[in-house]
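Since every read-out is calculated from the coordinates, none of them should be taken as a lab result. Small disclaimer: the values here were computed from a predicted structure and weren't measured.
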Structure P
Amino acid sequence: MNELKMESSTTQYIVIRLGKEQYGIDIKNIDNIVRMQHITRVPKVAEYLKGVINLRGEVIPVMSLRLKMNLSVDEITKSTRIIILKFEQGAIGVMVDEVKEVITLDHAQIDKVTYDNKEDKVNYLSGVGKTADGLISILDLNVVVSERENA
């Protein structure tokens with residue numbers, strides 16, 4: 001019983017890179033990681049929605065995390081990946097510059113992020129993880145994939 005409690009106080013994250021920054025995505029939301037492939041553009045959608053891909057017969061929308069988070073435009077390289085996230089509403093792919101590693105963080109290693117939200121800005125982070133290699137911003141995927149844009 002004690003071992004179960006020890007396990008439940010940790011969470012595994014996939015560490016991704018966007019530009020020079022590292023972000024963590026909770027592994028429980030990840031269905032698949034695929035190499036960059038042709039994305040079919042869909043007209044009249046938000047700029048951060050790059051289009052759709054066909055993954056084993058399933059049509060999956062793909063968004064650019066860089067554009068969604070108001071960063072510079074994506075640079076497609078051999079390291080670029082599409083991470084397929086599964087939610088109750090369905091699947092969505094997110095483009096990232098690189099998938100680096102899987103890490104396990106204890107909840108004591110994660111500081112919650114709080115904002116003074118008077119300006120009604122969207123907060124894409126749920127916390128910051130502290131590792132021996134530095135800080136990793138933990139993404140709040142429910143906010144990231146929501147339709148609301150950063151003002």
Structure Q
Amino acid sequence: MLKDIVNRKLVTTDPSAKVSEVAKLMAHHDVGCVIVVENKKVKGIITDRDIVTRCLAKNISPDECVLSSVMTGTPATVREMDGIFDCIETMRSAKVRRVPVVDRSGDLVGIVSFGDLLAVLSKEFAELTRSTVPQVTSSEFEREVA
């Protein structure tokens with residue numbers, strides 16, 4: 001279940017924030033996205049790429065650009081009780097690398113990224129490999145190589 005891997009350390013802001021403020025938040029917290037919320041509900045998401053393509057590339061000043069005009073509104077979300085493969089399917093169909101995670105009442109509780117999923121699946125595959133492939137000791141390996 002996602003509840004076991006959700007990143008609950010969130011960086012959030014409201015839709016009226018200026019892009020320049022959000023960029024500073026991203027830099028300060030070393031994150032690539034900020035979730036836009038109102039009353040604990042997800043209203044949007046903004047990524048560093050969104051800032052570049054929707055604001056800077058259009059010669060809009062980040063000090064004048066309001067987040068609500070460049071964020072992705074009503075982004076795909078997943079529930080913390082969803083499974084990993086449900087999350088993967090949501091990300092694939094929405095063509096995104098990060099999804100906000102909500103609880104049963106729709107309140108924001110965290111975020112899951114492509115990297116988070118990859119880390120979990122890598123551990124699972126390593127464990128599967130360990131259980132199905134004969135283990136070779138270092139001395140056996142050295143004899144094989146010699």
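Numbers below:
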read-out: Label whose coordinates, when P(r) over Cα pairs in 5 Å bins from 0, in percent is calculated, return 2, 8, 18, 21, 20, 15, 8, 5, 2, 1, 0 (choices P, Q); value: P
read-out: Test item: helix-only ellipticity at 222 nm (-39500 (n - 2.57) for each DSSP H run of 4 or more, over all residues; to 500) calculated as -2000, pick one of P, Q; value: P
read-out: Value -0.47, -0.76, -1.31, calculated as log10 I(q)/I(0) by the Debye sum over Cα atoms at q = 0.15, 0.19, 0.25 Å⁻¹, for residues 25-96 alone, assigned to which of P, Q; value: P
